[in-house]
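Read through the structures below before going on.
We did not get these values from a lab; they are worked out from the coordinates using the rules stated. For clarity, every value in this text was computed on a predicted model and none was experimentally measured. Cβ atoms are built from the backbone, for glycine too; each structure is taken alone.
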Structure 1
Amino acid sequence: MEFMGTERRVTKQKLIEYKDWLAQRYALSSANSMLVALNQFLDCLGMGGWKVRRFKVQPQCFRAEEKEMTGEEYRLLRETAKNRGRNSLP
């Protein structure tokens, strides 16, 4: 609704513009989830031929270093698990 504004006519060109609009405002993985929902909606309307292709996203082989758990964080996690009676951590 935010993208369409007061315009209510949906065309194939509008769908392509919507895809570009999503790419400018969201991470590609989020935009892809919205495109999946849109494509399912188009299917329900019997307009499957108007589906929009998702963005190609390169899989990440390595996690960003700032998302890595430090040794101290791991020690604290193990200690907390032990205190709660959950000793299943290696």
Structure 2
Amino acid sequence: MDKSTGNAFLADGKEVTGETTFKAPDSGKGTIKVKFTFDRSALKDNKELVVFERLYGATGKVVATHEDIDDEDQTVPVQPAPEVKTSAKDKET
């Protein structure tokens, strides 16, 4: 989510999402990495992105959510990619 707007973060007109499958540990506690893949050029301004989570059970129904736009632990500050430009000239031009 784009924290400044409260709306889904879009890249190439599509909502950026990530997904992974895992088995919860017996302790009920653990961590899992989720990969988000998108064209970084969509980050034209400094942004804070907030990850919202939905946990689906084996039947495909949502069993838990974590969707707090103000949660600092879910917030990722992102800087735009630096612009790199170059030019080349020969002796005559």
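From which structure (1, 2) was distance in nm of label points 7 Å out along Cα→Cβ at positions 2 and 18 calculated, if the value obtained is 1.5? Traced to structure 1. Starting from the value 0.80: which structure in 1, 2 was FRET efficiency 1/(1 + (r/R0)^6) of positions 26 and 42 (r between Cβ atoms, R0 = 25 Å, to 0.05) calculated from? Value 0.80 for FRET efficiency 1/(1 + (r/R0)^6) of positions 26 and 42 (r between Cβ atoms, R0 = 25 Å, to 0.05) corresponds to 1 out of 1, 2.
To test your reading of the models, identify which of 1, 2 gives 64 for percent of Cα pairs over 16 Å apart, for residues 34-81 alone when calculated.
1
For the structures shown (1, 2), Rg/Rh (Cα atoms, Kirkwood Rh) is largest in 1.
Source structure of the calculated read-out (helix-only ellipticity at 222 nm (-39500 (n - 2.57) for each DSSP H run of 4 or more, over all residues; to 500), -16000) within 1, 2: 1.
Which one of 1, 2 has relative contact order in percent (Cα under 8 Å, 6 or more apart), as calculated from the coordinates, equal to 28? The read-out was computed on structure 2.
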